[in-house]
Structure 1
Amino acid sequence: MRKLISKIIDEQYIQWEKAKNIPSIPITFNRNILKKYENYIEKILKDIFEKLPLSNSDKNKLKMISSDLFSKFPEGIQKRGPQVL
């Protein structure tokens, strides 16, 4: 199970790392978000993933992904709101 979890996290991490920052957002923004909210992010990860066997590497990758959510759009991620029918 641990290998499967790590594989999924790795795939997502690579996708987010390859994505470029939105041009209007400074490169340091991600780092600043992580620095400011790291304690909250760690608590949220603990609450969400409860008993799943996450390695320290997996936890760090998830923290990086969480900060990237505010400044990147990886390939395949929808950039606009849902379509109204």
Structure 2
Amino acid sequence: MIVQINNKTTITNCKLGTIAEIRRRLTFDNPAFFENEKRGFSNYQTDRLIEFFNSFPGGLSFLRGFSGSACRIAKRCKVKRQESI
């Protein structure tokens, strides 16, 4: 697994279980969706979930603020860490 930290954090070559855990922690219910549903309004083009990551083949990228938590999650794998300036 490679963790690269610069203006965003990118994780590649990781076990699928670790990527799934990070994705799960960066996915939240969209309060606007549930408010619309409660009031009987349309949810057209309103996502049920908000995802704070970008997926690409072989990895994930997300905001730097979650890097510490992601590294703690990734300790389940052997981590090779590269920091860019």
Structure 3
Amino acid sequence: MLDLFFYFMIMTFGYMLGKHKAKTILEEKLWRLMIWDSTIFGYRIVPPGTKVYKKDKLIIAMEFDKRMIPDGGLEVVSKDY
């Protein structure tokens, strides 16, 4: 019975540590909200204070360090399409 208690304690600690680490990693990234602008036929960054509506096309983008891309390029692989 004591083994089961320690098992659940370790599992809970691991779960909470993982959630904290994921939250920290995602919050330190530079996230941008972008909205479709038909006048430039592309997405633009939404400035603070702008109202967005349900009919607007929005994407969330994240900047990352481009030095992480190898010299030979990076192959983008996705199962979404």
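None of the figures in this text is laboratory data; all of them are computed from the coordinates on show. As the structure is a computational prediction, the values presented were derived from the model and not from experiment.
For relative contact order in percent (Cα under 8 Å, 6 or more apart), which of the structures 1, 2, 3 scores highest? Numbers along the way, then the final one.
On the way: 1: 53; 2: 47; 3: 26.
By relative contact order in percent (Cα under 8 Å, 6 or more apart), the leading structure of 1, 2, 3 is 1.
For Cα Rg over 2.2 N^0.38 Å, which of 1, 2, 3 scores largest?
Values: 1: 1.19; 2: 1.32; 3: 1.76.
That would be structure 3.
One of 1, 2, 3 was used to calculate helix-only ellipticity at 222 nm (-39500 (n - 2.57) for each DSSP H run of 4 or more, over all residues; to 500), giving -20000; which? Working shown, then result.
Values: 1: -20000; 2: -9000; 3: -11500.
Structure 1 accounts for this read-out.
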